[in-house]
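Enquirer: Just below sit the structures, each encoded as structure tokens.
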Structure 1
Amino acid sequence: MSVSLDSIRAAAHLISGAVMRTPCLPAPKLSRLTGADVWVKYENLQVTNAFKERGALVKLSALSPEERRHGVIAMSAGNHAQAVAYHAGRLGIPATIVMPEPTPFVKVAATRGYGARVVLAGEMLADAQAEAERIAEADGLVWVHPYDDAAIICGQGTIALEMLEDHPGLDCLVVPVGGGGLISGMATAAKALKPDIEVIGVEAALYPSMKGALNGEAVQCGGATLAEGIAVKNVGKLTLEIVRETVDDILLVDETDIEQAVNAYLTQQKTMAEGAGAAGLAALLSHRERFAGRSVGLVMCGGNIDPRLLSSIMVRGLAHEGRLVSIRITTPDRPGVLGDISTLIGSLGGNILEVSHHRLFLNVPAKGTTLDVTMETHDRTHAEEILTALEGLDVSVRMLDLGESRL
């Protein structure tokens with residue numbers, strides 16, 4: 001299979017009815033936040049909560065009867081694994097998925113739940129890939145690559161067909177980039193349908209592999225990123241060729257921007273985005289001038305995020321906005337002080353969530369004490385008003401980081 005508008009249209013016909021045609025909706029709140037006219041394609045609504053189902057189904061549907069009988073193998077720690085497992089199960093194709101040993105149990109369990117045989121091997125994706133290649137050779141299994149495969153690319157390109165059919169006025173698509181399968185398919189379709197549309201890729205700054213490959217530069221890739229779904233050190237040969245011909249630019253986003261974007265999807269759009277899924281919005285937040293006033297289509301490509309991580313991001317977001325504040329108050333150790341402080345905070349509209357009382361800190365006088373108070377406020381200005389009022393009680397007050405308040 002070649003990658004062209006015709007083959008992507010054929011892929012769209014093939015997956016119709018088996019993969020959700022996800023909505024692409026206006027996002028007025030995100031538009032106000034970024035200054036662009038934002039439209040979001042909600043691929044987190046797929047059964048496996050990510051776009052990977054499209055390419056996986058196209059690839060599996062192209063197998064011969066003999067290949068189906070022998071089965072397939074894939075290597076992934078996340079969305080690709082679940083997509084291959086789910087659709088292989090639907091089609092009655094035996095599937096083996098090799099995952100690194102540290103893969104979170106919830107992802108292993110989900111993949112097994114779709115009927116796949118899961119093999120845990122090695123610490124890194126490279127180790128898992130080596131084991132997958134060994135098993136594929138030994139057992140005669142068809143390799144289902146996560147991105148560097150024409151069938152996979154064509155399946156992912158159906159997203160652009162749907163977006164431009166629903167909203168032909170879009171003048172820019174902003175697409176997360178890992179190995180390049182998603183943006184290769186989308187850019188091929190979009191440029192064929194609307195040659196003047198701009199297609200912008202987004203990579204995590206810790207993993208600028210595609211940008212480095214396009215520029216012929218050796219880049220450093222590594223580190224803990226919220227966008228693990230696009231944390232790829234080596235891009236595909238086919239995808240690099242397509243991206244070089246069809247993609248207008250690659251932008252990098254740092255971890256702060258990705259975190260802010262995940263939080264914005266949750267609080268503004270009431271939807272869950274994993275770090276990779278929020279990368280496009282992160283680019284709009286960090287490169288506002290680039291997209292101001294333009295009609296921009298974002299691919300929210302996945303929503304598989306750990307609930308504990310999401311909870312932490314929400315709390316950090318409240319702290320960043322000044323709506324969740326921790327303060328340390330140093331005061332004489334006498335009866336009634338805590339009551340005075342809590343009464344003042346309450347009278348000014350603050351809501352106390354937690355109080356820690358310390359008498360043993362060596363930097364506090366023997367007859368003194370410290371209070372760590374965590375409270376809800378309306379915003380940062382409101383928090384400053386409360387701090388100023390507390391200082392009027394003749395106590396020492398300073399702002400804390402949320403982590404520091406629990407020391």
Structure 2
Amino acid sequence: MSPKISIDPVDNLAVLIRCPSVTPAEGGALCALEKMLAPLGFSVERPVFREDGTPDVENLYARLSGNGPHLMFAGHTDVVPVGDEAAWTHPPFAAAVANGMMYGRGAVDMKGGIACFVAAVARYVQTHGNPRGSISLVITGDEEGPSINGTGKLLEWAAAQGESWDASIVGEPTNPEALGDMLKIGRRGSISGLITVQGKQGHAAYPHLADNPVRGLMALLDALLATPFDEGTADFQPTNLEVTSVDVGNPATNVIPAKATAAFNVRFNDTWTAETLQAEIHNRMDRAAARSKYRKGRKEPVSFELAWKDRPSQVFLTRDDRLVGLLSQSIQAVTGRTPQLSTSGGTSDARYIKDYCPVVEFGLVGQTMHMVDERVAVDDLETLTNIYLRFLEDWFA
């Protein structure tokens with residue numbers, strides 16, 4: 001008996017949701033995906049990447065080879081924790097269907113997009129045979145986690161074996177309200193930092209014997225927040241800095257703390273690179289520290305340290321007319337909607353793919369991602385499958 005061809009996205013998604021693949025656990029999701037792809041003629045490899053201080057992560061690279069353009073579909077099977085399982089209407093890994101909705105962790109972010117793409121490829125092969133070109137799937141188990149042993153290393157690994165790609169679609173949930181609303185053609189960059197201001201601990205009743213670091217920290221934060229970094233560009237929102245934490249580690253109300261810290265994150269547009277923005281932030285803080293004092297009458301300027309956290313994500317914009325145009329046409333043909341071309345939202349694994357080929361993002365409606373009762377409309381799964389299928393037909397025509 002020949003293996004079943006996975007043409008139904010609802011069945012595909014149910015299988016994937018039932019795999020409890022909370023980052024960094026594989027949970028059976030990549031095994032299930034391999035079983036879907038093998039009957040279609042894909043060769044599948046499952047490299048595991050490691051780095052000190054981070055969990056090992058299993059990834060999947062699958063390729064259906066042919067002569068012609070090479071299309072990559074990218075995504076992740078790992079999911080965020082379920083939270084309070086008792087608060088779910090249906091068990092988070094049961095893939096229950098009720099009132100036209102399928103419930104489950106990962107339903108929209110982003111096992112649903114993977115399920116639809118596999119179904120679209122299966123329908124394409126069933127109708128047209130193998131494409132005049134190649135299709136590959138770059139699937140990680142590390143997108144919702146540190147994102148260190150995932151897509152970035154998987155692409156390096158594949159490229160070292162001679163792989164190259166002409167275009168990529170990332171199946172993240174991009175639509176705010178309805179399928180066809182939004183196609184993402186770029187992303188803002190992201191950098192995070194931690195400011196530490198050193199002071200001198202003392203009694204709150206004897207401030208002349210201490211140096212309160214909170215005064216200095218307030219001056220530094222004001223320098224970062226008071227003046228906008230830019231007014232935005234034609235393709236991007238204004239650069240935005242948010243202070244995400246302020247702490248002195250001091251439970252006592254009558255003690256001046258020894259130090260104060262503040263964490264921040266910046267989402268930036270193409271006015272900047274990560275490097276030029278980091279320099280601007282440091283310059284603002286240097287100027288503020290030089291003119292600020294711990295207390296009136298003190299001569300010493302504020303002393304601070306700035307540590308950059310994690311790895312910066314660079315801003316990017318995809319200007320590939322064929323990729324953007326054909327996918328937009330497919331969306332319009334199936335849904336009747338003309339998608340907004342957007343660069344909004346956070347970061348995604350597209351930030352790695354942009355270094356190898358043009359990349360866009362299009363997937364399901366993302367209203368319930370990461371929430372209790374994450375769910376997707378069953379009808380949307382069929383619609384997204386038809387959009388991907390239409391695109392495959394046009395891309396390989």
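Taken together, the values in this text are just the output of simple stated rules run on the coordinates, not laboratory data. Computed from a predicted structure; not experimentally measured. Cβ atoms are built from the backbone, for glycine too; each structure is taken alone.
Enquirer: When mean count of other Cβ atoms within 10 Å over residues 291-298 is compared over structures 1, 2, which one is greatest?
Expert: By mean count of other Cβ atoms within 10 Å over residues 291-298, the leading structure of 1, 2 is 1.
Enquirer: Another one. To which of 1, 2 does the computed value 15 (relative contact order in percent (Cα under 8 Å, 6 or more apart)) belong?
Expert: 1
Enquirer: Of the structures labelled 1, 2, which one yields 5.3 when distance in nm of label points 7 Å out along Cα→Cβ at positions 99 and 227 is computed from its coordinates?
Expert: The correct label is 2.
Enquirer: Another question, then. Using mean projected area of the Cα convex hull in nm², for residues 75-218 alone for the comparison, can you identify which of 1, 2 gives the largest number?
Expert: Top value of mean projected area of the Cα convex hull in nm², for residues 75-218 alone, among 1, 2, belongs to structure 2.
Enquirer: Taking -13500 as the value of helix-only ellipticity at 222 nm (-39500 (n - 2.57) for each DSSP H run of 4 or more, over all residues; to 500) derived from one of the structures shown (1, 2), identify that structure.
Expert: 1
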